[in-house]
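Any read-out appearing in this document is the output of simple, stated calculations on the displayed coordinates, not a laboratory observation. Small disclaimer: the values here were computed from a predicted structure and weren't measured. Cβ atoms are built from the backbone, for glycine too; each structure is taken alone.
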Structure P
């Protein structure tokens, strides 16, 4: 058995985005249409920009799956960038440098810090990888994890908060060359009691969830259940009372302000996570910055971008939650064979 893990690679305007997912048990049936549908959802949303009209992401699986079923070995996934034909010279792996350098670093982006950290003189070396285009592969990975979780009767969904109000704000921002952020919520249903652990800090399920969500580009805050509202409430208004149903022989709660997690472990209720996404730092009416080459004040560079990408971020949030919950399931119930996991899960659930 190995821990579930993944790694992505590729640049925003490179030829291909790639990922390797290791640790998915053998025997999981893969629905490619379902994964591609999530990739399609990631490209949609009110306020998306011009690149979404160019790219039409489709994933290729080149290892780890045979006849539509996982075989236990690492799964390699590829998504080709259709826009590559327009960037071959600027993003060539070898050859002489081509095109203007990006030196007017954008406030709020990885440009400046990355250039200093990696000793580069062209921010394109940084922005190509720090771009949210990287989340394409996270969504593909999440799609594989969702297939595993569905076999375990666990489902994941998301929604954007205050959607109609946000649409009006997007229209206003677009007319000014500005950007807006927002809040999305991810819900995971069917999670068994006891994923994660209270034993060590790095085994707590809520800690892993927070890390996964904060790793998504432009996410600046995460809360579980009542979250930050807990600061203004009494304990009697926060904690979920516990009851027992004599007919079903099950423990249950009438409220879920804990968001499905107590003591760093899933408690059997729906896991509810919210994340706030800051406005995208690429503005069509750019902010002031300095040119790294001249140290003079200039307007920040402009890349093709969105006015708002909260709906897309929600799909990425689903994917990251799918990975975290799948990882926790495999850690608890084993990782070699889906049939073994389902049998163990059945026995485990029968004693509650």
Structure Q
């Protein structure tokens, strides 16, 4: 993407509603966050052991106007001061996405502002630009969340090459399923991360899957099955399960694969910079092991603060800035695309 420099500051009002966070932010020139408001539904969905799409959509409708108003107030701006309105339009839960898209279109139309649709994964990757002014493409980025596990080359702003992806469960999905199986509940990622700190990560050996012919792809369903088989065997033989050890050993198996694939790709393809993004990127073990492996391999490692790892609108504003200054505009026919692939528009 050729970046067209502009002398005027660009202020993006960004909206994110792809899953269970209703979020709005104001971002200046792609890297300076003036406000970042997130209304989370975690407590509500915890009652059901996971996100209930219909409930998420209704909550977005309730919260979206107050969240946007707060974001503008916190940034000390009005709609007249905004350069453009950006919104996540995919991938995600279709009902949840529709709430944000409809809101963004209405605001942009009423305020006579340009509209920019943003890919959710591009937003996660762009979260790294917020706190790292020295980070510029090209670089390798590991995207790990509840719905996605991608290994991507960020060739330029808005230009991506997918090196590998999960063939089955996403890493975050595996965390949630294992956490549920051992009684830790939802959300699984933070609960396993916390429990694992009290356990021995080498207490139980769980398998690391490799995909023949695709060295950068991931597979976590076999690991998940191995954990469930371990639990079932212990229950049948009346053995006590040391949950901290199990959590630590499972987490270590996931982290081992994520780190090794990422570092291998960066070294083999000659990229000196590595970044990480997505909700699982806030996992303490993953951050520590990736930092250690990158240092050993002579790679520069970048990662966002936890607040910018989970779903938020600041990352959408960062991504939208680079799309906007390159001339990307969405029409009033912009729609939610729940299975939107990275690089598609």
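Which one of P, Q has helix-only ellipticity at 222 nm (-39500 (n - 2.57) for each DSSP H run of 4 or more, over all residues; to 500), as calculated from the coordinates, equal to -14000?
Matching structure: Q.
Looking at structures P, Q, which one was distance in nm of label points 7 Å out along Cα→Cβ at positions 69 and 301 calculated from, given that it came out as 4.9?
For distance in nm of label points 7 Å out along Cα→Cβ at positions 69 and 301, the value 4.9 is produced by structure P.
Given structures P, Q, which gives the highest value for distance in nm of label points 7 Å out along Cα→Cβ at positions 197 and 333?
If we compare distance in nm of label points 7 Å out along Cα→Cβ at positions 197 and 333 over P, Q, the biggest value is for Q.
Given a value of 0.20 for FRET efficiency 1/(1 + (r/R0)^6) of positions 109 and 269 (r between Cβ atoms, R0 = 35 Å, to 0.05), point me to the structure among P, Q it was derived from.
This value belongs to structure Q.
Taking 2.0 as the value of distance in nm of label points 7 Å out along Cα→Cβ at positions 45 and 325 derived from one of the structures shown (P, Q), identify that structure.
Source structure: P.
Comparing volume of the Cα convex hull per residue in Å³ across P, Q, which structure shows the greatest value?
Top value of volume of the Cα convex hull per residue in Å³, among P, Q, belongs to structure P.
Can you tell which of P, Q yields 40, 22, 16 when Cα extents along the principal axes in Å, for residues 229-276 alone is derived from it?
Structure P accounts for this read-out.
To test your reading of the models, identify which of P, Q gives 27.1 for mean count of other Cβ atoms within 10 Å over residues 117-124 when calculated.
Going through each structure in turn, the value belongs to Q.
Tell me which of P, Q gives 23.8 when you compute mean count of other Cβ atoms within 10 Å over residues 245-252.
This value belongs to structure Q.
Output the label of whichever structure in P, Q has the greatest value of volume of the Cα convex hull per residue in Å³, for residues 21-188 alone.
Biggest value here belongs to P.
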